[in-house]
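J.: Okay, got some structures for you below.
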Structure I
Amino acid sequence: MLRVLQECGAASVLDLGCGEGRLLRLLLGDSRFSRVVGADISMQALDVARERLNLDRLPDRQRERLTLLQSALTYRDRRLSGCDAAALVEVVEHVDPARLPALTQAVFSHARPGTVVLTTPNRDWNAMVPALAGGALRHRDHRFEWDRAEFSAWTAEVAATFGYRAELSGIGDPHPEFGCPTQMAVFRCG
């Protein structure tokens, strides 16, 4: 994820569904990112991120690069507009399928970053884990998990609808039949 954000040349990055701040820490550690915005619906997660990032002890210059916002990704929020890139790391599967159109509209039409990097579990790969082979999801808060064909179809539809190009890849060691544990889509505007 970090490599893709570095390679796209983004100076400002949204971490949508930032949780406890793992990606935020990496982004703040790289001076090429002059503006970093973390957004999450959970105030508790944002409080944990503040603690883990030691915001109260960061030098002023570094602290000024970071903004943490409570925001629902299924609603338009003008505070999320104007960034070069956005990351959604293992986020979409936590959204009710009926709300996905609202999320895609808010991210790809309203916020409209030049690059969107999105990861999600690969349901095909779950067959490798006995506890998941019967159709169980990887996390109790997941509303769904896409197989590779479903993810490919969704990314193609989003790209066509909002004027992006999408490249698909995987994260983790690939299995010849089931693919990688995690799916990644990189959407580029234009």
Structure II
Amino acid sequence: MISELIGLLITSVLLNNAILNQFLGLCPFMGVSRKKSSALGMGMAVVFVIVAAGLVTYGLYYLVLVPLHLEYMDLVTFILVIASLVQLTEMFLKKSSPALYKSLGVYLPLITTNCVVLNVCLVNISNGYDFAHMLVYTIGTPLGFALVLYIFSCIRERLDTADVPASFVGNPVALIVAGLMAMAFSGLAGII
């Protein structure tokens, strides 16, 4: 059981990474990865929203929707929960860290439409995870998201000082780096 949970954690963080393997969450990946501080702030916000959304939606599904035979309402329910959690996160950041709130800009409310958040909630249900597996997957996926976002921001900060050909400056070289990162992370596939 423990080895299975560790395998799921490693898989969700590194091997089946939401950004590099599933290509989910590319908007904040490209948008807030110019500075390490913004990437770290977005990573923490996404971790909070996904973990909270995973726990709440899992509970709602099995304690409310299934007993009432309303399983078909899962998508609508999950979207409402995610939107509410993002709103709470936005209000918290606005009050507690105005500088971070400002640096994240439009990308903070876009967590609502970040497909990684909804994907985690739906995978927990569709794979029939028990509570332990759901918790590990719900924690591992946003940690992988935050890890890749932070690594990418470190590379992009270095690219700003690099001698890049004019036609590759900005998003073109960033996408090339993202592709190289995806290849590097896929090379870890032999560990599980």
Structure III
Amino acid sequence: MEFLKGEPVDLLFLDIQMPDLTGIEFSKMLPKDTRVIFTTAFDQYALEGFKVEALDYLLKPFDYAEFLAAANKANTWFTLVKGMQQPLLSEEKEFLFVKSEYKQLRIRLADVLYFEGLKDYIKIWLKDNPKPVLTLMSLKSLEEELPEIKFMRVHRSFIVSLENVEVIERSQIIINKKRITVSEQYKPKFLAFINRNSFTK
């Protein structure tokens, strides 16, 4: 703590279980401009961690790819906050071409409510369209193509448009009257999204 007073940092990877005081308690004592990514072996701390505005939450044991993803997320957050150039916003995809019924359909991402995975197929649910577009594709490969700031995987079978989340009720998202459960695997990341966009007095 003495070191941080003289040498402030932007980001700390902070364990939760530490001697004398917890990482949660320690984070509350940090300078306001220092942000935290928590690392812990116990997932029961996820919600408490995000209440103190952690940028992310890494559950041990995590690999280098997960660490790098968290670091990149933090970098993106600082870029947005500091008003610097935002390549993710300026260069992100606005549409996708998907093959459906022997045709290539142009799907505007702004029109997508959510993607639903069905084994090797995906249903693309769109605004003002009662029937989904069906395409042969895996949800994992699609997830890699979507801009992270607009879409999030919340379940093994669902990727949702964050802009179209209408209501969050307990562990369920409601989009266009469809209830989508946020599974435990994806809950910490979704809670972080809620925390970043919640108004707290």
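J.: Can you spot which of I, II, III the value 13.5 was calculated from, given it is mean projected area of the Cα convex hull in nm²?
T.: Corresponding structure: III.
J.: Computing relative contact order in percent (Cα under 8 Å, 6 or more apart) for each of I, II, III, which one ends up highest?
T.: II
J.: Quick check on the output: 42, 28, 23 is Cα extents along the principal axes in Å, for residues 16-119 alone, derived from one of I, II, III. Which one produced it?
T.: Clearly, the read-out refers to I.
Read the figures in this text as sums done on the coordinates, not as results from a lab. Just so it is clear, the model here is predicted, and its values are computed rather than measured.
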